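Multiple structures follow.
Just so it is clear, none of the values below were taken in a lab; they were calculated from the coordinates. Model, not experiment: these values are computed from the prediction. Cβ atoms are built from the backbone, for glycine too; each structure is taken alone.
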Structure I
Amino acid sequence: MRTGSPKLIAFLTVAIDLLGFGIVLPLLPLYGDHFLGDIPTAYHGAIIGALLSSFSFMQFLFAPGWGRLSDRIGRRPVLLIGLTGSVVFYLLFGYATYARSLLLLFAARIGAGIAGATIGTAQAVIADSTPPETRAKGMALIGVAFGVGFTFGPLIGSFFASDVPGSAMSAAPGFVAAGLSLIALFLAVLLLPETRPFGAEHRRRPWFDLEGWRLALGNRPVALPLLTFFFATIAFANFEGTLARFVKYELHYTFRQMGMVFAYIGVVLMLVQGLVVRRLVVRLGEPLMCVLGIGLMLTGLVVMGTTVVTNSLEFVETASATGEGHRHLAAGSLAVVLSTLAVAVSGFAFLTPSAQALISRRTSALRQGEVLGVSQAASAIARILGPLMGNLLYGSQAQPHPSWPFFGGGTLLALALVLALTMLADQSSRLDPPPK
């Protein structure tokens with residue numbers, strides 16, 4: 001078997017797999033809306049939030065176990081298992097859409113969450129292959145992979161969605177996502193080397209074990225960036241989990257236009273992580289990058305929420321070739337929406353690799369998989385709470401409160417900012433050695 005650079009192969013496999021994730025995610029709330037049928041509208045927000053959160057709930061349950069298993073048996077087999085699961089459950093997503101089954105849709109997202117919980121193991125591959133002083137630059141590669149997925153995935157998915165009222169939702173996005181995960185699986189089988197440092201024995205422990213949580217939360221330099229990232233991720237997931245409904249129902253965008261909005265977010269994420277963060281973090285340091293990132297996120301969400309409340313978004317009517325009218329954002333309002341989205345997403349791009357690098361640098365090399373798995377599990381809890389919070393605040397299509405998710409996220413970001421400032425002022429966050 002030929003092998004390549006571990007960082008490059010991990011990046012490529014994660015990026016291709018996340019293309020499938022990007023195809024499905026923007027459409028998922030609208031698929032949920034489509035399948036709710038006769039369920040009272042008062043429950044729609046909670047059900048859609050649960051559909052989005054089921055993926056992350058499985059990541060919470062499984063990420064530490066996958067990470068601990070990768071510390072014991074190696075990174076490569078765990079990643080191969082995860083990619084295989086992605087293929088299977090994206091196929092189930094396609095079938096669930098074809099069958100118009102909300103129950104199977106939940107099953108597909110639950111399974112995909114179990115399989116996708118191995119992202120922490122991919123981060124461990126990066127950590128294994130990167131010296132501590134450049135760890136944040138290495139972790140930014142995972143952020144770039146997310147950017148690739150969120151740039152091209154929504155564009156691909158939007159071509160399989162119809163804007164004709166009452167038309168069936170296409171099963172193609174699920175099948176295309178499965179095909180992309182299959183490509184990532186073949187790439188990993190052929191090229192991904194093993195990177196785990198086999199320097200010590202790892203005792204067998206139960207799958208659901210709290211020792212990793214005690215290790216992470218009991219060490220102040222690890223706990224501070226972990227909790228900072230946790231609250232900021234709730235805020236971002238709250239915004240992200242309602243964005244498709246906001247764009248579709250409040251901005252009156254078609255599926256194609258919605259795909260462009262999500263692709264725009266992916267481009268911003270990819271460019272900021274790949275070109276800005278990797279250079280800036282070396283000069284400013286991770287704690288300051290966390291503070292700046294949260295400040296940008298807070299600014300973006302509050303400005304957007306205020307704009308919605310003051311009804312500052314203006315629309316124009318245009319006629320199509322068929323004579324039908326279409327409502328679109330006016331140029332000035334479009335600039336406001338795109339700029340505030342860019343500010344918020346850039347903030348998250350600043351925060352993510354910086355917090356993950358801080359967590360990784362303060363963890364023993366032999367416990368990277370476990371602690372980064374805990375970090376992913378904490379992120380998963382945040383992504384459970386965020387969509388639930390956002391969709392409950394947003395309400396139903398009949399009774400929407402589109403500004404509430406923005407202000408709810410802003411409140412949590414204020415708390416995250418306090419933690420980040422504490423981390424910046426805490427000298428131990430820079431000087432404390434990794435635990436043995």
Structure II
Amino acid sequence: MFIGREKETAEIRDFLKKDSGSMMIYGKRKVGKTTLINHTLNGVKNTAYYECIKDSLKANVDGLVEVLLKAKILPARIEFPSFRELFQYLNSLDGVYNIVIDEYPYLKSTNKAETVDSIFQWIIDNSLSNIRLFISGSHVSMMKDLLKEKNALYGRFSHIIKLGELNYLDASEFYPELSVYDKVGFYSVFGGSPFVNEFIDNKKSLKENIISTILNLSHSVYNYADNLLVSDFSNVSGAERIFSALKNGKKKYSEIESYLRIDKNGGLSKLLKPLLNMELIVKKHPINRQDDNKKIYYETNDNLLRFYHTYVYKNKSALQVIGAEAFYDEYISDSIVTFISHRFEEICRDYFSILVKSGKLKGIRDIGTYYYDDSVNKTNGEFDVVLKRKDSYEFYEAKYYQSPLCLSEMKKEESQIKNVHDIKVSKIGFVSVNGYESTPKDYVCINGEELYSIQS
């Protein structure tokens with residue numbers, strides 16, 4: 001099932017209108033790069049898709065030759081000593097050709113990285129007059145290196161697509177018949193990877209899907225979560241410890257140091273750097289404290305990994321001993337709603353982001369959290385869904401309740417905001433997944449259905 005990706009599909013199709021050029025597509029594993037490429041190039045003549053292997057350059061040249069033969073781009077099997085000679089030959093043929101080199105980092109993992117990049121620099125500069133070259137890869141940090149000025153391929157790509165997970169709205173197309181309450185729950189646990197969402201059975205409950213996939217030791221979803229870090233990180237245990245520290249919350253640098261008992265000598269920075277480069281974790285700050293390094297915090301940038309490291313990672317032995325259903329009841333059941341409610345806040349921020357990007361909401365300068373330190377009332381804390389305007393802020397409370405939100409709780413939340421001194425409030429609102437008992441005109445009241453009735 002191909003879902004979403006309208007913007008990326010349009011960009012590739014625009015690229016296909018040209019007679020030549022180079023495009024880079026990258027994103028983490030199982031995010032849908034290959035599916036996007038094959039979907040968009042399906043039926044386009046003179047197309048060859050080759051996935052690199054961890055072997056010598058010559059072995060990969062021979063592999064590409066086999067693909068070109070099957071695509072009937074080469075008239076017969078021809079021996080080429082290198083990629084340069086192969087592309088020189090293709091460049092001498094009549095017609096326009098689409099050549100996809102997927103998992104490009106595999107070439108660099110078993111060959112001298114600088115040499116590989118230099119070879120493809122030469123190819124792009126000299127042998128693409130009738131070729132549209134697609135270079136794709138899942139090792140995000142290695143692919144991002146291609147865009148740096150020091151790299152031989154710097155400035156060589158006319159189009160660059162960074163493919164992320166599907167947002168909550170697009171992901172919901174995998175389970176369109178569920179209630180809004182359940183859609184939020186499924187996205188909060190399974191995230192936006194098309195690979196993962198393909199395994200969801202929307203005729204079963206969230207609990208049943210968790211038990212049959214994430215808690216099933218032989219299932220592809222469990223193996224994906226358990227092994228995602230293995231192939232991309234030399235210090236796998238360090239990366240896993242970071243995820244374990246973050247779990248379902250957001251943590252400051254000092255809090256992670258303390259949790260992991262790491263000496264304050266820069267060791268944590270070394271652990272964080274590759275995860276940040278791979279964009280598996282993100283560094284954020286409150287929208288009103290962008291210059292305050294003390295307020296920076298880190299979060300897991302993948303819902304499935306967050307769920308896995310919150311519940312499963314440290315308890316794998318128990319899962320093996322007591323089985324999936326008992327494990328769910330003992331380790332997950334009591335806190336799953338709290339887990340989802342934290343993710344619902346992020347969904348609400350994404351909702352407003354979609355509105356702004358689509359032009360349906362004007363005048364917004366930033367969306368995020370808001371930190372307050374009220375010396376008068378001697379309180380501090382953070383509001384989780386806040387929109388920044390030029391001279392004021394809009395505050396929204398996200399409520400993941402099974403029942404409609406009542407007026408007394410709305411007034412309580414309003415009081416908490418207004419009790420904080422020196423905040424310029426332009427609007428107070430609520431996003432309640434199951435609606436409201438009443439909708440006073442003093443508040444902006446957004447129900448769950450509205451989250452899923454917009455176009456991303």
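Looking at distance in nm of label points 7 Å out along Cα→Cβ at positions 29 and 149, point out which structure of I, II has the largest value.
Values: I: 1.9; II: 3.4.
When distance in nm of label points 7 Å out along Cα→Cβ at positions 29 and 149 is calculated for I, II, structure II comes out on top.
One of I, II was used to compute distance in nm of label points 7 Å out along Cα→Cβ at positions 45 and 421, and the answer was 7.6. Which one was it? The value was obtained from structure II. Looking at relative contact order in percent (Cα under 8 Å, 6 or more apart) for structures I, II, the greatest value goes to I. Tell me which of I, II gives 24.8, 81 when you compute Rg and Dmax of the Cα atoms in Å. Derived from the structure labelled II. Here the criterion is distance in nm of label points 7 Å out along Cα→Cβ at positions 157 and 405, and among I, II the highest value is seen for II.
Thinking of I, II, which structure, once helix-only ellipticity at 222 nm (-39500 (n - 2.57) for each DSSP H run of 4 or more, over all residues; to 500) is computed, gives back -24500?
Numbers: I: -24500; II: -11500.
Value -24500 for helix-only ellipticity at 222 nm (-39500 (n - 2.57) for each DSSP H run of 4 or more, over all residues; to 500) corresponds to I out of I, II.
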